[in-house]
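**Student:** Structures incoming, each one as structure tokens.
None of the figures in this text is laboratory data; all of them are computed from the coordinates on show. Bear in mind the structure is a predicted one, so any value in this text is a computation, not a measurement. Cβ atoms are built from the backbone, for glycine too; each structure is taken alone.
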Structure I
């Protein structure tokens, strides 16, 4: 299936999730065919990885595809130090994140993720949010990942970010298999289409999309109170989201269904991650994914200048958009 499971909510993003609910969520997603799963040490300071491993460790290893991220080591908080600034994960353990882009740091980060997951391998590894560390990526972090791929320790390497500009430079300058772009090819923000997605098409790099609801603003209910990019949404974007919601309503389509399906209009997008925090939300994601969306809605949104007309989604998304890792990506090129 072209949907994948993102696990930030299972680490307690914005609100706590108990172990039982997290396990039920992962099981429901896998049972529904969301067999590509993405996680990171950052999500709940290891909580998401541990909860995910509690389920995946009981399954045949080849029954799912798993990615995690590197760049942040988790270390005990010094005495008297409070939570990390801007902490958004509820009930996180008393740890702190330490940036480390050295070769040893990259390897240690992956080893510690495998320990939390209780698994002997992951399929793909992303450099996670290296916004302030571009030079270190070129000098030490990318070479460390390339070494892991050459050894066969991982099948694919890439980078995951909330911006497209640096990812574009990485795609041009490095030999990546996949990028994870969060929140930059959505109904509200299509900046990823300016340079990154064409670069990925040219270089044969697969694209995974995250953040398709832009932290909640496109989730539909409570638009005026929603978050955008993990902060309170500015009025101009709230107004734009309301226009999108009203247009969808005229065609009998939930806003979140249109938001989920929109990224599939671009041919390089292999997968869209969803982040349910319950089995019920897994079911809702599936309903949105399968909801009939008339072409007239996309035409209206394009005519209003709300989405680019050159990549209007088709219904339903192509079932051929499976995750392809490593050399197989370069042999097939981007999906058409």
Structure II
């Protein structure tokens, strides 16, 4: 089978390639620049140079492939970089969708639970939960652009595209070269943070998500079917305490209250306003990120478990393996 993968330098894309490579599939990976040493070590793949805006490169790669795994995306939890986020997450996805339609190729699209409804302590969200549940997702650059990308895939399905849509939860694991979600572990360990965010997330292992993506390539699944691939529903206080333990750092002692969160958001917005005048990137702590950290991003993966055989391992194994890997490998970019 010829398989074209976008986002091969990212956490999930790289893990997918590592699982496919021993199976003897013919692999083609999209890269923008020369990859960092080690990123593709042990992976047998050819490369096509370009990005999601390179229509010719995408179309040639899709024409060569039997199936396309689209895992590339831009992650920025803030208000700025909106135009860039839509260019990558919406327009880039549209380019992939159109090429798959033209050449009648199967697409496995990697979305995010942020594209879907928000969960809550009282009602864990699934694929059928209304989008306005629990006040809805924060309409920041990442959420809006990923939802716009999802709409492009749904549009393709309505036009005859054969596509499966996967929505991972908060993924951790080895080979997070950027890092992306692993950045949270790095920050928890960098300096003591006595207060953790008041919300929560659904922790899953990138290797378990990759296994299900690879397994789906040979399954007969209804086109347009969507699946949540989440896992352990944890508060951020619980998660940060576990992260600190595995990173051998001091643990937070309590969750932040409304006043602390308001002050953090205000400080982030003040710094963001000052830095924007000099073209400096929006800081990680901004009002959008703080608002998201107060929400309960808890999800139910029952559909994926029943229909795709999705399983997620013990959270302590995921955290241990991610921590061990991150100690020797980290950078700060978040586009994969």
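**Student:** Among the shown structures I, II, from which was the value 24.0 of mean count of other Cβ atoms within 10 Å over residues 172-179 calculated? Numbers along the way, then the final one.
**Tutor:** Values: I: 19.8; II: 24.0.
That value comes from structure II.
**Student:** So Rg and Dmax of the Cα atoms in Å, computed for just one structure, reads 19.1, 59; which one of I, II is that? Before the final figure, lay out each step's value.
**Tutor:** Values: I: 19.1, 59; II: 19.1, 55.
Only structure I yields this read-out.
**Student:** Moving on. Output the label of whichever structure in I, II has the greatest value of mean count of other Cβ atoms within 10 Å over residues 236-243.
**Tutor:** Numbers: I: 15.9; II: 21.8.
Comparing I, II by mean count of other Cβ atoms within 10 Å over residues 236-243, the maximum is at II.
**Student:** I've got another one for you. Upon calculation of relative contact order in percent (Cα under 8 Å, 6 or more apart) from the atomic coordinates, which of the structures I, II produces 18? Walk me through the numbers before you get to the answer.
**Tutor:** Details: I: 18; II: 22.
The correct label is I.
**Student:** Given a value of -12000 for helix-only ellipticity at 222 nm (-39500 (n - 2.57) for each DSSP H run of 4 or more, over all residues; to 500), calculated from one of I, II, which structure does it belong to? Please list the in-between numbers first.
**Tutor:** Values: I: -10000; II: -12000.
The structure behind it is II.
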